[in-house]
1. Comparing I, II, III, where is relative contact order in percent (Cα under 8 Å, 6 or more apart) highest?
2. Supply the structure label, taken from I, II, III, corresponding to mean count of other Cβ atoms within 10 Å over residues 139-146 with the calculated value 23.6.
Structure I
Amino acid sequence: MHSIKSDLIEKGFAFPDYGSSNMELAKEVADGHGKLIGGKRKRRFLLFIDGLGYDLLKSAISNSRQLKGISSKMQVDKISTVFPSFTPTVFTSIDSGKTPAEHGIIGSPIPIREYGMMKDMFSIPWSPSVDEVSGKSETISPFPISDNLLKAGRKKDFLYLQSEQVARKNAQTYVYNNINYTGYISFDDFLFQSMDLAESDQYNTIYAYIPEIDHAQHQYAKSSRLGLGITTMMLERLMEKLLPKLKDNGWELLMSSDHGQVSSKNDDIIDLNAKSEVLKYLRSPPWGTDRVMFFDTVEGLSEKFEKEFSRNFSKSFVLYDSSEAIKSGLFGSTKVSDSLRYRFATHIAISKHNKLFHYRYPGGKEWTSELSGHHGGLSKEEMEIPLLKA
């Protein structure tokens, strides 16, 4: 009998490698050493570029005379992201050092029993509040304490450079009250601040994040002239402006990502609301992402659900028993705590090719996808990310 891991690999999926991942990279930077970053360096600038898949980097290099020489300036490697390849999932792992099996942030929306509802993970701070950690608040954050970030951030020579929107949302959290951080309002602002910081003697570790490449792919798709052009232009400016400034001032630049993307069209959308014969076997609405969906079946009806799912969706999604998926190491750890197990439901469906599930919750709107970018799944485009070092 095939294991889930071997079955997924045979089907062309990219099974996550947690030992060589962006989560491991962040842990090593917090520790100051490791196999991905090598020995100790006095100054490190860790930059995560949202949405920069390994394939997109290769396309940008082919698209730019300036970037074609990048391998002479930086070491270019391929590493893995965690699964699901979804921004809140990935950065919870990066910041906390915990696998998705350990933290349970596996999509958006997901059910949060403490809130008694499905919760959009983008709408709440990605860290417990000061009052939650101190016990003054009865509210329980679904996010764990960011141990990696705290370990690095408690040092006085550390700075977290984050987009103003994210920094503002997290300003009252326990983590942000214990680290040095500053916000920026645009890519130009990020670049200007980073170049200034490179010349400063105040910091020796900087952790930074930029979202624009991800936004461009969501809007235009990575294969479009605009999507690839924006990516190429931003990488050129980082290589031209930031890299020399960091090198001249004794910094090592480590550049990676949270995930890549696939491009999908309207024809790739599967409307789950129109498939009541599948939904009738569920205890609750499905949850997750459009590329990875979790289904919680009524006790005793799993077999009927599996047959109905296969009849409707087997050409577009693969379906696995969630317990077996956990045991396979798909989510990192091979066990999930009793307090989080419900979030993984009874079944998980993973997209083949560019297919998308759409479930419209009450009051939700119709959804279209005119050749836009998506992620969360297990394709090589979504799971394989670059690690550039200089």
Structure II
Amino acid sequence: MLTLLTTIYIGGTLILLSVIASLASPFLRKLTINTEEDDLSGEQKQPLPGISIIIPAHKGAAFLEENLPYFLQQQYTSPFQVVVVAEKGDTDTEDVLKRLGASDKLYATFLPMSSRYMSRRKLAITVGVKAAKYEWCLLTEASCRPDSDFWLASMATAMHEDKAIAMGYTHFPDDKVTDYQHFQHFSKARQMFRSIQRGHSYGCNCANLAFRKTVFMEGNGFLGNLHLIRGEYDFIVNKFSTEDNSSLAISPTCWLTDMDVSPKTWTNNRLFYRESKKYMRGSFRYKFPIFMDNLLLHFCFLANIASIIYASIINNWILLGASITALFILFIWRTLACSSALAKFSTHISPFKLFFFQLRSVWTNCRYAIKHHFADKYEFTSHKL
């Protein structure tokens, strides 16, 4: 049996741990979002830059036909072009480009049939950057569409003279993904946005990324990771960002909706990321806070559950009450913090799910880590010989 003093000490410690674990929530860490949007339909305070939108269209004819008009009809007061990079011989994509080719803003270029030891996607992006007429290149996917006719103008407001990278946000249709997938994508995006605001950019999981052509070309593009099939957004941010040359464009008019959310695409993106991060700098600084958050959350949760079970067995009602109170604090505080962060990005998930999603995420990552470990490593590289 526990003495009264020991019971009070254990109960107080559990409550204190719950408060600390709640305050450690990544959703409580400040993320500045510019909600005071300019009147983008009116006269701008300063001229907006010319922009080349680059869309690699590998086997994406259906998406391209559906989404390309949304890019071509952008309300933008400065010059812009849409550069579509397709595979030579892809007749479906060629037909789409012919049907939409009347626009003087559309420029199409094609990849050669063979390229050894180099990712086709990275080659497509490099070709697109070389073909770009303007200094600022905005990379996205054929499966994405702007949420607003002022998407380009909104993104341009983050392309300052002293910046070389501007990261935007993508989300998914509610009827295409589960609540947990929404949570996964948002959590990772928010962590990467935070890393940019703190001056140590790590990566990018959103197909909505602007960068300067000269920075990309003078920095030899994807040199150093050409052998990896994917990871292009992560590598651009990780390689070319510095402490103060990156900015965020995450107000609602800057968003894109990504329509390609098939189970295969979702899984492959996460497996390719696990391979890519081996070659990315700043991994410890980025991952350590995430590790500590998960450690505190799980330790506190398990300690509270264990204490509730133990107190019930020995009929210690004071300890039982303190343990339930501690668990309640942890659940409510973590849920409210997460719900508030999601609401700012117009993502609405039942609050009762959010606490368990936070617990589940670390085990999901472990599952992907195991799957990646046993995967054929040649699946991640263009070096097949």
Structure III
Amino acid sequence: MTSVGLLGSDLPGLRPHFEVEEGDLVEKGQVLFTDRKDPRVAFVSPLAGRVTGISFGARKTLSSCIVTATEDASPDHATSPIEATDHQSIRDVLRSRGMWSAFRTRPFGRIPDADAKTLAIFVNACQASMRAPDPSVVLQGREDLFRLGISHLKQMTEGKVFVCQSPGEALCAQDDRVEVVSFGGTLAAGLSGTHIDCLYPIRAGIEVWTIGYQDVIAIGHLFATGQYLGERFFSVSGGGSAPARIVRSCLGAKISDICSEQESPCALAGDTLTGHPATYLGRFDLQISVGSNVIATTSVERRSHGSGPSALIATRALDNALAPDILPVPLLRALSIGDSETAKRLGCLALVEEDVAALSRVCTSGAPYEALLRLVLNELMAETA
């Protein structure tokens, strides 16, 4: 591992207040910057190393912060478990120790406000695609940390914690506050938008949070050991029939550190359908797709987007790419013309970009639905401000 990147694209609108400067040595879990709007929310380094790049976007929003591993980086220090039993102390730990950014709100797909409350928490423990890491495999030997993470999530909501998984043996025990639900059979089964639409449909005044299963493990690890867990398991797969290989690396890892020299030039962050070219993995990327056909297919699709939308035709692929209760063609039409009220009525508040990424590839119109959805969500969010 040579370097990691904390990317502004994962933190839309965030204006950081940096606690470090370029050239500073940092420890794993050390605060790099805080949210200027609320300094209680901290963002930390996934590894020990040196800060080698800080760049800003428009209006001093974050573009990227790069940390490069060095031989003189400090090793992990001995720590002790963190005792936190009530919701306020748990929140304080998660905010100050870099784990608050693991949550995303629905609606709008933002990091929750520091004092926000949620009516339910959705843990996505589904295998997002056939070649994504298998949660049941990743959890082997880490079951206790996962259970500990779930127990702390229960303290953060008055409602339920929904553990959404692929069909198979339950990944954790159920009780009156934890419900394990299986999803499978369609392209959309692994998406949090599908889980929310089926189990807790978004209405006015409702806010729920989502979090990935590996982040739940990291929360359990933080409270069990007092140490920030910056490592995650990723899959690397090619375009053929060979099985994906699972690698252990850091959040925001540089793709060329994970892939071979032959793989790196044609690697995508994500699966072959919804992935995108990138230098560093995003905060929620758990899969790398490689192969000579991957970039070519994506670039053709993106060129078609630039030539203007074609007719929008209802297909089975569209039906399988969205939650079963959401009508794809009416929703996509509303997004295409920026009709936010109709899109809201059709269920867009349960969705974020990842939920419609496949639609941009399988829809005959060729429209960029991720960007169109974000425009509509931003308009609706501005109305609630």
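1. Largest one: structure I.
2. Only structure II yields this read-out.
We did not get these values from a lab; they are worked out from the coordinates using the rules stated. Predicted model, so just to flag it, every value in this text is computed and none were measured. Cβ atoms are built from the backbone, for glycine too; each structure is taken alone.
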